[in-house]
Structure 1
Amino acid sequence: MVQVLGSGAYLVNGVEIIPDDEQAGVALKAKTGREISKESARKGTIAYGILEKHNTSGNMDKLRIKFDKLTSHDITFVGIIQTARASGLTKFPIPYVLTNCHNSLCAVGGTINEDDHMFGLTCAKKYGGVYVPPHQAVIHQFAREMLAGGGKMILGSDSHTRYGALGTMAMGEGGPELVKQLLSQTYDINMPGIVGVYLTGEPKKGVGPQDVALAIIGEVFASGYVKNKVMEFVGPGVASLSADFRIGIDVMTTETTCLSSIWKTDDAIKEFYEIHGRSEEYKELNPADVAYYDGMITIDLGTIEPMIAMPFHPSNTYTIAELNANLMDILNDVEKKAAVSLDGAVPYTLKDKVRNGRFMVDQGIIAGCAGGGFENICAAADIMKGSYIGSDEFTLSVYPASMPVYMELIKNGCAATLLETGAVLKTAFCGPCFGAGDTPANNAFSIRHSTRNFPNREGSKLQSGQIASVALMDARSIAATAANKGVLTPATEFDGTIGKYKYHFDANIYKNRVFDSQGVADPSVEIHFGPNIKDWPAMEALPENLVLQVVSEIHDPVTTTDELIPSGETSSYRSNPLGLAEFTLSRKDPAYVGLAKEIQKAEKERVQGGHPCQTFPYLKEVMGTIKEQFAEVNHTNTGFGSTIFAVKPGDGSAREQAASCQKVLGGWANIANEYATKRYRSNLINWGMLPFLIPEGELPFTNKDFLFFPGIRSAVEEKAEEITGYTVKSGSMKAFTVRLGDLTDEERQIILDGCLINYNRVK
């Protein structure tokens with residue numbers, strides 16, 4: 001289905017792949033009649049052209065990107081704007097759209113949900129932005145409909161900011177990177193690798209975009225083949241896919257850990273822009289006659305079968321037919337993987353879902369930026385027409401991604417078809433995707449056309465003994481399963497007709513409801529501050545030396561941002577840094593918060609001019625041991641705080657809270673074998689935390705040990721490649737080595753200043 005080339009490759013005239021081997025030069029000359037250098041061919045990709053246009057450094061190896069537009073949702077925009085305000089924001093210098101698709105917080109009571117929304121509306125008025133009220137559209141659907149443009153670049157604070165199918169290179173990053181753009185600064189990265197994704201053939205009936213996406217994720221995630229690279233979709237197979245189909249694949253590229261994506265464009269994309277009344281935004285994009293890719297993935301679309309990603313990661317993929325044919329063997333494997341993900345915290349099995357040799361599902365959901373598109377829902381309606389979901393446990397909820405999509409489903413009758421089956425049609429909301437909507441019952445199994453199935457994304461609470469499972473599937477197979485009353489069924493078994501429906505976009509829905517400043521700021525507007533909206537606490541500059549206590553040690557193969565700071569109802573405190581920080585690692589390591597707060601007391605005492613060792617006797621032995629070797633070290637030149645170790649942290653959400661909550665609790669560093677994504681590492685840096693790297697193997701410390709980093713400030717200033725730390729234990733010190741990896745001068749200064757806010761205040 002999906003094949004990965006073991007080397008780079010040249011693409012000639014958009015249709016012929018020539019592997020980068022010893023014969024490549026001869027083959028290229030035979031095809032083109034000229035000598036082709038790799039360096040010149042690199043410039044032939046679509047991605048290179050877009051990055052070059054947006055790079056302000058003059059050096060294509062060291063990019064300093066300025067984006068065309070920004071977008072955030074209500075789980076992130078309060079913190080972003082508060083950071084920007086603290087850093088000197090006066091107006092939004094480029095279009096900035098604030099959406100409200102994480103509108104779920106009424107469950108905690110009080111006014112904080114709508115307070116955050118009014119904060120967003122008044123900020124859009126004051127600083128000159130766009131405000132999309134709750135239930136109008138999920139963030140990425142609105143961006144597709146109203147923001148995307150050929151050859152443009154968009155930065156969003158949600159990790160699934162992907163509009164490559166529309167010819168827009170988009171990236172999802174933590175809030176501080178948006179703050180930099182709001183302050184007219186740049187997004188600084190080394191030139192990323194570009195990986196071609198070469199499509200041929202066309203999908204068979206019953207196969208949808210999620211099936212293609214899961215097949216790709218299953219093939220490349222574990223190997224890191226596209227990690228922090230740009231995926232560029234090319235080849236004759238692109239033309240066989242509708243705009244909606246391409247969008248559905250594209251949004252899921254985030255789960256490969258790639259940096260961004262871009263697709264060649266054609267008449268299907270031109271028509272998309274025409275339908276949405278923005279034909280001027282279309283731009284035809286194709287690779288040059290010769291383009292070089294750092295890797296190549298080939299996909300024969302006709303070989304893709306309906307897929308399922310079993311709990312608890314989008315890369316845990318099987319064909320549905322394979323699962324149904326080997327139920328017990330695969331379920332055994334899933335349970336073994338679950339034991340690692342869940343740390344054995346709760347009993348877990350899926351074998352009780354097997355009844356009479358068939359796998360029974362408890363819940364189906366089609367939702368959000370991945371599943372809630374027009375074609376997905378129309379296909380689901382056709383598959384379910386004349387059926388009903390039954391009156392037993394199985395439920396089905398459908399969330400159209402925007403009100404214009406919702407209206408068209410009403411007009412063309414698909415909404416009525418779905419409602420007749422017993423399905424529930426809801427408004428645009430990301431709840432099922434981040435653990436705050438349609439949480440299944442304990443031990444229940446949910447199939448979802450959404451983006452993620454990590455632990456906590458379904459709403460479970462391990463610390464309370466609650467666990468449910470989510471598997472990812474395409475809307476078509478979810479509909480086939482629903483029509484079969486919960487029996488897991490691939491849509492390829494549907495023998496009816498899946499129609500092609502013409503989409504009509506009604507722009508009046510947004511014209512009548514969305515606030516658009518047209519880029520005009522109004523400084524006279526007073527920002528609405530609810531009682532839960534708090535400023536960021538003061539943060540200190542990096543001291544000359546650091547004493548850190550390890551307050552969590554995590555050995556899972558990958559640690560997601562949802563484990564570092566759970567989403568769902570904890571996000572109720574999204575606009576309250578101290579309130580939200582109380583949930584840090586709460587579902588992974590409940591002891592973390594208490595331990596972090598304890599060592600943070602020492603730092604607070606130091607900052608206030610006190611003597612931490614006198615106030616906190618447990619530090620006397622630690623500092624005494626240190627002073628035997630480093631006599632000049634004392635509480636005036638040494639900071640105190642916490643750190644965590646994780647093998648590979650940062651997979652998943654772009655939410656900066658995974659880092660900022662640690663910082664608020666006194667975190668100075670993370671120690672990892674590697675970082676799962678660029679965005680998480682960037683979040684650490686922007687919050688003034690040291691992104692330490694340590695080699696794989698036995699650790700020189702354990703949880704609750706104290707670590708000492710002498711001269712850490714000087715090491716950052718002097719760009720030391722290796723940094724010596726010490727484990728301080730039982731009256732002795734044991735040296736070990738860490739690295740910081742590649743850092744720009746600006747990133748180093750942010751760490752030295754203590755965080756991005758301080759960096760901008762001192763400039």
Structure 2
Amino acid sequence: MATSDPKPAPAAAPEARFTVSPLTLAADRWMGRLIRFGGVGVVLAVFGMLAFLIFQVFPLFVGAKVSPASALVVPAEAVAFGEDEYGELPFVVRRDGSILCLRAADGAKVMEWSPSLGERRVSSVRTYPRTGLVFLGLSDGSVQEVRIVYRSTFDDAGKRTVEPVVTALEPVSIGRAGLPCLDVWNAKGPQSRLMLVRQEDAGKPLLTAVRLTERKGLGGRGKVTVSPPFVVAADAASVEQVLLPSTAESMIVVGRSGEVRTYADDGETFSFLQSFVPFKDSADPSVASAGLIFGNVSVVFVDKAGAQQVWSMYPQLQPDGKSLRRWGKIHDGEPLAGAGQGIYAAVGNKCYLAAAAGRLQLINMTTGTVRWEGPAPAAPLRQVAFAGGYDRITALTADGQLHRWTIVDHHPESSWRTFFGKIWYEGASAPAYAWQSSAGSDEFEPKYSLVPLFYGTVKGTFYALLFALPIALTAAVYVSQFLRPEYRQVVKPVMEVMASLPSVVLGFLAGLWLAPLVDPRLVSLFCALGILAPAALSAGFLWSVLPQPVRRQVKPGMEFLWLLPFLALCAWAAWQAGPAVESFFFTVKDTATGLPIADFREWWRQTTGATYDSRNSLVVGFVMGFAVIPIVFTIAEDALSNVPDSLVSGSLALGASRWQTVWSVVVPTAVSGIVSAVMIGFGRAIGETMIVVMATGNTAVMDFNPFSGMRTLSANIAVELPEAAAGHTHYRALFLGACCLFLLTFVLNTVAEVLRQRLRERYKVV
């Protein structure tokens with residue numbers, strides 16, 4: 001009889017310990033989403049910071065925007081012009097010396113003035129548009145100064161009214177009597193004012209000047225004393241153009257043949273300084289136009305083919321071995337479209353307007369970059385002037401038009417070459433990378449090269465890691481693999497406490513304690529550091545040759561009780577022997593007395609030619625390394641300690657020694673963590689601020705000399721950002737440095753992370 005299959009037993013209910021409550025599952029899901037959201041938020045925050053930095057930096061690389069504003073019709077016989085600060089009431093000067101003031105808004109006449117000259121006639125006119133000064137060169141060799149002052153009044157309703165007031169001084173006899181003044185210049189020197197006129201006597205140029213000295217008393221303006229006329233540049237065979245700086249400390253005469261002769265003020269007259277031909281290698285060496293750039297030590301020359309050259313005064317070595325300030329070419333500008341028709345310098349920066357072949361170019365002299373280019377008026381230019389705020393250009397043309405352009409150029413000195421290229425700055429003897437954001441002179445040319453800051457950042461990081469990494473990594477290996485556990489529990493917390501020391505405290509100790517301590521005993525320090533490695537090897541050798549019963553008296557992991565006193569004794573002995581070593585190897589003659597002295601610092605200067613600063617990179621390397629060591633040690637020690645004990649035991653069981661196990665098993669297994677420790681230490685060193693500021697002198701120099709200072713990107717930002725005006729070129733240049741530092745660390749950390757992941761996969765422990 002067939003029997004039916006037995007029914008399967010019912011499945012047992014799951015044990016309670018394997019059941020997960022719905023609340024736990026919901027919390028797990030929400031926590032996962034929160035973690036993902038936090039990760040995405042961190043990534044967005046990082047890229048948001050980068051976007052903010054780029055937003056602040058982008059305006060530095062935007063060119064100038066020049067737009068035509070108006071064209072005011074003036075009398076056709078107008079030969080010069082001037083204007084008030086806001087350009088509301090410009091004035092023009094006619095050939096006969098009469099002055100006509102117009103309202104810029106509608107061209108209505110506001111004021112008209114005519115000189116009372118009697119039988120004399122006006123032979124030349126020169127105006128200084130921003131100051132309201134007009135100089136009339138007369139037919140008898142004298143000059144009349146006319147001053148236009150704009151007076152502002154306010155009525156009861158607060159409405160402002162501007163009224164031009166003309167004051168004419170008595171003519172001053174300057175040139176040779178009976179010869180008309182063909183041109184006139186005025187300049188205010190340090191002690192007096194100079195007035196210069198150009199005349200021609202039988203076809204020969206004649207330059208004559210007088211000095212006007214005003215003695216001021218307690219009551220204000222005093223009597224003006226006029227010196228007897230004196231001839232300047234008597235050796236000039238021809239005069240095509242005269243450039244007289246506003247300070248009257250020098251004079252440049254451009255001849256018709258292309259020869260340029262320079263003169264210097266010697267207190268009484270102008271003495272000849274040097275002569276040169278800018279375009280001597282050209283088929284036609286003549287100069288089509290020339291112009292002084294703001295600062296009075298640089299000149300732009302343009303030939304008839306449109307070639308540009310910039311000449312400046314800078315120290316030059318003479319045949320007799322002396323270094324004197326002389327004129328020399330610093331660079332070639334971008335060629336113009338044709339012969340230069342005029343060079344017109346801006347006020348307050350190194351930009352100028354060049355006119356050639358119906359085109360106008362706004363150029364920065366220092367970098368040679370063209371900020372803007374546009375069409376010129378159809379009629380020839382008679383005079384061009386920049387507003388004091390570098391926001392307006394006004395030009396008078398031969399057809400009786402007063403043209404105006406508005407300028408929007410917030411960062412005229414900025415370009416890629418400014419921040420990352422070599423530039424020949426005014427006063428420098430050669431092109432260089434330089435950072436100097438401010439000075440005490442209005443004519444100062446700011447220097448924003450980031451290269452010295454990059455150099456200082458790399459230099460400081462290199463010396464810090466050179467000191468920190470060997471100590472931190474070897475200490476991590478010893479503590480994790482050889483030190484007894486009870487001592488390891490003490491060492492690691494102490495190192496973590498060291499990592500929390502404020503940077504300002506370390507910088508204070510470095511600048512005020514360590515630097516003065518190291519300065520006189522530098523050789524002793526080198527001897528003490530140099531003896532440590534041989535002493536450690538010697539200690540290990542001596543320990544190995546000790547009898548076995550003696551070594552057994554010391555517990556494993558307690559060998560440092562023998563090592564540390566031995567190293568301390570050797571370092572102390574080397575420190576004490578430092579003066580004797582210095583006397584034997586580093587004795588030189590004192591430059592002041594000629595007597596032999598034992599001084600490493602003087603020996604270093606005389607031998608290498610490099611400088612020695614008390615606060616130098618070596619001191620920074622020690623102290624910044626002291627700040628980096630705890631971080632690298634802690635992370636590396638964790639990575640080494642987390643290597644599975646089974647791998648270590650297996651290696652030892654196979655006959656490997658403890659050191660063989662460490663270098664062949666432990667270190668390769670923990671290499672990803674060690675790389676992370678090194679990169680975090682690198683980030684700590686490259687971003688250090690206070691230690692660098694307080695212990696290096698914070699000088700932006702490009703010198704890998706360990707005994708010189710430096711300036712890093714982070715320290716530069718910390719020091720100068722609070723003083724930088726928001727939106728200024730200096731302000732945005734600091735943000736550019738921050739952007740570069742961000743990208744540098746980002747790239748290096750990305751590469752390190754990729755390397756760490758590959759090493760982790762290679763030495764993964766299953």
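No lab work stands behind these numbers, since they all come straight from the coordinates. Predicted, not measured: the structure shown is a model, and the values here were computed from it. Cβ atoms are built from the backbone, for glycine too; each structure is taken alone.
Values as computed for the structure displayed
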| quantity | calculated |
| --- | --- |
| Given -8500 for helix-only ellipticity at 222 nm (-39500 (n - 2.57) for each DSSP H run of 4 or more, over all residues; to 500), calculated: source structure among 1, 2 | 1 |
| Parent structure of the calculated result 3, 14, 24, 26, 20, 10, 3, 0, 0, given that P(r) over Cα pairs in 10 Å bins from 0, in percent is the read-out and 1, 2 the choices | 1 |
| Entry that produces 0.05 once FRET efficiency 1/(1 + (r/R0)^6) of positions 447 and 567 (r between Cβ atoms, R0 = 30 Å, to 0.05) is calculated, selected from 1, 2 | 2 |
| Relative contact order in percent (Cα under 8 Å, 6 or more apart) - structure with the largest value, from 1, 2 | 1 |
| Ranking 1, 2 by distance in nm of label points 7 Å out along Cα→Cβ at positions 519 and 727, the structure that comes out highest | 1 |
